[in-house]
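Chemist: What follows is a set of structures to go through.
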Structure 1
Amino acid sequence: MTDGITPTLAELVALRALAGGRRNARLGRHGISGQSLSPLRGRGMEYAESREYIAGDDARHIDWRVTARTGRAHSKVYQAERERLSLIVADTAPSLYFGTRVRFKSVQAARAGAIAAWAAARDGDRIAALRGSDREPPVTPAGGPRGALRVLDALARWYSRPPPDDAGLTVALDHAQRLLRPGSRLVVLADPHSVAELPARRWPVLAQHHEVIVLLLTDPLELAPPAATLPFRSGGSRVELDLGDASRRQRWRAEFTRPLEAALESLPARGIRVQTLSTDAASDSWLPLLGRARPMVA
């Protein structure tokens, strides 16, 4: 049993079963290889595009339909299979260490990250993780259960309490861009307010070369506060907030819903797959986002 306040490594390990329905990795001549496609163009098994014929191209790869339509010889180009990197970026903003239903947002983030790690292991990816810190290095990429367990250990530590050196999601994504390679999968675990602080231009750059999924952690109290006086503890002191007043309750709701709604509206238009993940939701409810066709970038 867990208390819903602090994630445990055992809890995250047990989530492996929830990712069991994902694709299995294939064993090739050189070991495990995932089913993802490399951005490197080669003579693999998966069709990528057709381009004009270049002297020396294999005649067996001529695209006769395009050639007939354009009147110019075209060759088919294929994508070669390669190991993909799955990178989990963990927002560790203080606002995540809170919750009123089932578990803290931080615990839900750790659980979602663990499921992402196990799904990546099933797909034969190399798995890495990082957070917004200039002092703590990323969890370096590794494949299989060993790679997943290293990420799970980091998630359990990062989400047990707010790290004193949290530098924000901007720094985390700066580190991510240095680690990512074209064709990588990026899973971002974030508070909506952290996403709202990012400049919009960050996302199209990431989506252009990577599969990007953003999970927005929320709690029911944030989006639907009761008309009552609520006690809070902040910095060791007890604070009471009267939400019986309709205007005050409206300001509360706007504070939490505005960044969430903005992210849900803007990110898909920039090629990002995004989903809200409430503290009382199933931790694997976002898994259908994996493997969907990439949205068009506006």
Structure 2
Amino acid sequence: MKLREDESAKLYGVGSPLEERRDAFVDGEVPVAVYGLGKMGLPLAVVYAGVTSNVIGVDVDEDVVARINDGDCHVEGEPRLPELTSAAVNAGAFRASADPAAAAAEASVHVVIVPTTLRDDNHPDLSNLRTAVRDIATGLDPGDVVFVESTVPPGTCEDVVEPVLVEESGLSTDQFGLAFCPERTSSGRALKDIRGAYPKVVGGTDAESTAIAETVYGELTVNDVVPVSDATTAECVKVFEGVYRDVNIALANELASFTDELGVDVNEAIEVANTQPFCDIHDPGVGVGGHCIPY
């Protein structure tokens, strides 16, 4: 595992052309830390390792960390992930750590992909995100960049993440980069999705952060990278995608209940209705599934 020997190996605020910064990233000169090694975090870390060969994965579960460092994969149901995890670890391109502060001290690129759950009052629980950001702040240096992939309420990067990083690190907002780069992945196809099944959305808190995110993710995906105006717009994109699916799945299920009473084949009715170009009704099912959409 390469460590940061050259403190100038930074991506933000260094003044060099983006092409040179991209080359440094790809050559492994810019250490990456991925915080959260769950169902989506581990595949993301492995893809990063395949590109830059200098990645630390961070997780608070010491058993998960031990398994990964043994070349094992704790995430089930993801094709090729066990083989790629083992290969990355054995090649020295990827290792796991249960010490987020130590990882933050080594890394120049910090990628947050911890879960956002709901509190008892149905408001978003950002405690995992806040903890990860505080840990990053302990090792945040001028020139570092932070990418948030976790699904969050719009405004979180500007109203929560950036203030915590500033307060805990002592840096000003113009000394580090921050961008929201939402994961757009599904269980069972995470590697395929990360590598480019869909365009990657990125939005920074300033223009340089957006440009760096576009440059980095342009190396991870074979699809387009779509930069948006700012981090809050990118956060809206992710939430809008989920709301669209939630509402339309609910609509399809309501229509199925209605047609049951009429003795009508709902699938036939939907298929024909969708021949109208302004109609795109989803298929009904047993409910709103997956790990993210219900939240």
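Chemist: One of 1, 2 was used to compute Kirkwood radius over Cα pairs in Å, for residues 72-215 alone, and the result was 15.7. Which label is that?
Modeler: 1
Chemist: Among the shown structures 1, 2, from which was the value -10000 of helix-only ellipticity at 222 nm (-39500 (n - 2.57) for each DSSP H run of 4 or more, over all residues; to 500) calculated?
Modeler: This value belongs to structure 1.
Chemist: Matching task: 1.4 is the computed value of distance in nm of label points 7 Å out along Cα→Cβ at positions 88 and 176. Pick the structure from 1, 2.
Modeler: Of the options listed, only 1 reproduces it.
Chemist: Something else now. Where does the value 19.1 come from, among 1, 2, when mean projected area of the Cα convex hull in nm² is the thing being computed? Don't jump to the answer; show the numbers that get you there.
Modeler: Numbers: 1: 19.1; 2: 16.8.
Of the structures listed, the value fits 1.
Chemist: Assign the value 1.00, calculated as FRET efficiency 1/(1 + (r/R0)^6) of positions 192 and 264 (r between Cβ atoms, R0 = 35 Å, to 0.05), to the correct structure from 1, 2.
Modeler: Structure of origin is 1.
Chemist: Oh, and also: Determine which structure produced the value 2.4 for distance in nm of label points 7 Å out along Cα→Cβ at positions 168 and 200, calculated from the coordinates; the candidates are 1, 2.
Modeler: Derived from 2, not from the others.
FYI, it's all coordinate maths here, none of it is from the lab. None of these values were measured; they are calculated from a predicted model. Cβ atoms are built from the backbone, for glycine too; each structure is taken alone.
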